[in-house]
Every structure is written in structure tokens, then in C-alpha cells.
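K.L.:
For reference, the structures are reproduced in the following blocks.
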Structure 1
Amino acid sequence: MAPPDLSSTHPDYLRVIAELRSRMSDHQIADILQRYRVGGLDRDEAMEALDIDYLGTLFELISVYRIAAAEPDPAEEKRQAEMLRLLLDGEEVPVELRQPASWRVRH
């Protein structure tokens, strides 16, 4: 993991980030931010885990720690496009297209 880039961070955020880094390691912070970006944690859970109060701080941390967004899932992109096409054409959307495959219960 590369060290956080604090070079262009506003001084108010620097104080919050310094306090956070006194409580957690950079690896712990980056882990929480990565789980937020890929969907393992929602925004409120990530903010609670980091013990931060402002959404702007979360976004600043993502920038500082250079956390990349998850890559789109091609199969999910295709499913959404087909569902949207059917909706716009006024057609009924089949059950198997109504929810992402990851939501379906596997038996």
C-alpha cells in the first residue's frame, strides 16, 4: 500500500486525518475504505467504523488513500441494459432480469 497523499488536503481535513491516524493504522483505514468502495460496507457503516462525522471527510479519505472504485460487472451491465430496453419499449421484464444475480438465492 502506498502512503496517503496529503499534499493537496485542506488543513481542516488534515487535523481530522491526523487524529484518525493516531487511532488506526493506514492499513486499517485503507481496508475500511476499500470495503466501502466495493460494496462490503455502506456509507454509514464505513463512517462509523472510522468514527468520522462528515461525509466530506469520507470522500477526502478516499482521495488521500487513492482508493479506486470497483470495476463494473459486465454481466450486470448487460442485465441492466436489457431490463432498461424492455422498460422503455413498454414490455414486461422477465423475473430473472428484475434482480441482480448476486441477490438471487442459490439452492
Structure 2
Amino acid sequence: MNEKMTNLLVIIIVILLMFVFGVFKKNKPSYEEEIENVKIKSVVRKKFINYSNHGIPYVVYSNDSIIISRNWEDHIAIGDSIIKPEGSTIITIKNLNKYIEFDYNNPH
């Protein structure tokens, strides 16, 4: 093979490898971007810490769960209502004695 063919072959191989290893795949959205698409209107059924996933705290509602900030853990109890409109990063936790809003864009 001449030099031009060799260079072309190397370029084609590099491009194929980039596709194989996902260089051109879309960036995964952040958790905040993913959470915006979720709509919640339920009751907290359970709280747990997922030690196999860096000790991240979760709340379970209906048949689903959602990550919460460690700063929010003590403010959320089983039996609380949990509400989050679609298109928002704010969750509302409430019961007869409290009404608290938490924002995934500002988890502190």
C-alpha cells in the first residue's frame, strides 16, 4: 500500500474505534436535568441509604424512589407527602405540621 492508503486506513480505524468506545455518543444529562422530567404526587413510604452507591440517601414513594440530599434526610419522614411538578427541580415535603421545599439545583 502506498502512504495515502495507509493514512486513510488509519483514519478510518480511529473513527470506528471512537464510535465503538462511545466518543460520539450524547452526553448523559445531569441528575438535575433528569429529575426535571419526573412528576411526583405521593407519600414517602420508606427512606434508605444505598451503601452500594456511595451511601446516597433515597426516599421511596409509590413504586419508585428518588435521590435526596444528605442535608434533607432529617426533614423527611415516612408518611410525609412528596410533591414535585414535572419541569421543576423543587420537591415539596409536607404533613399537617410542616411544609418544606427543597431544590435539587441548591441542595444545601
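Since every read-out is calculated from the coordinates, none of them should be taken as a lab result. Being a predicted model, the structure only gives us computed values, none of them experimental. Cβ atoms are built from the backbone, for glycine too; each structure is taken alone.
K.L.:
As an exercise: distance in nm of label points 7 Å out along Cα→Cβ at positions 32 and 64, calculated from one structure in 1, 2, equals 2.0. Which structure is it? Write down the numbers at each step before the final one.
P.N.:
On the way: 1: 1.2; 2: 2.0.
Clearly, the read-out refers to 2.
K.L.:
Out of 1, 2, which one gives -7000 for helix-only ellipticity at 222 nm (-39500 (n - 2.57) for each DSSP H run of 4 or more, over all residues; to 500) as computed from the coordinates? Please report the intermediate quantities before stating the final value.
P.N.:
Values: 1: -17500; 2: -7000.
The read-out comes from structure 2.
K.L.:
Given a value of 22 for relative contact order in percent (Cα under 8 Å, 6 or more apart), calculated from one of 1, 2, which structure does it belong to? Could you put the intermediate results ahead of the total?
P.N.:
Working: 1: 26; 2: 22.
It was calculated from structure 2.
K.L.:
For the read-out semi-axes √(5λ) of the Cα gyration tensor in Å, a value of 38, 14, 12 was computed from one structure; give its label from 1, 2. Walk me through the numbers on the way to the answer.
P.N.:
Numbers: 1: 38, 14, 12; 2: 47, 14, 11.
Comparing all candidates, it corresponds to 1.
K.L.:
With FRET efficiency 1/(1 + (r/R0)^6) of positions 8 and 56 (r between Cβ atoms, R0 = 30 Å, to 0.05) as the yardstick, tell me which of 1, 2 scores highest. Each step should come with its number before you reach the end.
P.N.:
Details: 1: 1.00; 2: 0.05.
Going through 1, 2 one by one, FRET efficiency 1/(1 + (r/R0)^6) of positions 8 and 56 (r between Cβ atoms, R0 = 30 Å, to 0.05) peaks for structure 1.
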